[in-house]
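Participant: I've put the structures underneath this note.
Derivation of every value follows stated rules applied to the coordinates shown; laboratory data play no part. Note that the structure is predicted; figures quoted are calculated from it, not measured.
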Structure 1
Amino acid sequence: MFQRYALHAIAHAAQIVIPDHMLDLYPVPIVVLLVLAGAVIAAVGAFLPSRSAARLTIADALRTE
């Protein structure tokens, strides 16, 4: 609900009219779920390569670079 009021205030300040169908935003639980899913995907995507890199010796890491 806050998003809708904020967009109305921004549109009023900019002296433009935003149609109501453009103000139908995602519900808060969906946004929270998407943010958490993105964080999990980013963490796994960073963890897996770093785990394999941590097992290499310095010489092997420099050789492959």
Structure 2
Amino acid sequence: MLRLNQLHRYRKHLEERHNRLLEKSNDYKFIDESISDRAAYKAMKILEKINRVNYLDREISI
């Protein structure tokens, strides 16, 4: 049960960070393209981590 709670907390943390990075990417889209691209790249990497956590969560639930 403890591991399940850890996965949920970690996934929530990653989703919040992903949303912040997407907002940053959209905010800097027309101001500074390099900052926007870097934020979008980091958001993409975090989305991969979210998908891995979702897979682990699904495996534990079964």
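Participant: Quick check: -23500 is what I get for helix-only ellipticity at 222 nm (-39500 (n - 2.57) for each DSSP H run of 4 or more, over all residues; to 500), calculated from one of 1, 2. Which structure matches?
Facilitator: The value was obtained from structure 1.
Participant: A value of 14.2, 47 was derived for Rg and Dmax of the Cα atoms in Å; which structure in 1, 2 was it taken from? Intermediate results must be reported in sequence, preceding the final value.
Facilitator: On the way: 1: 22.5, 63; 2: 14.2, 47.
Going through each structure in turn, the value belongs to 2.
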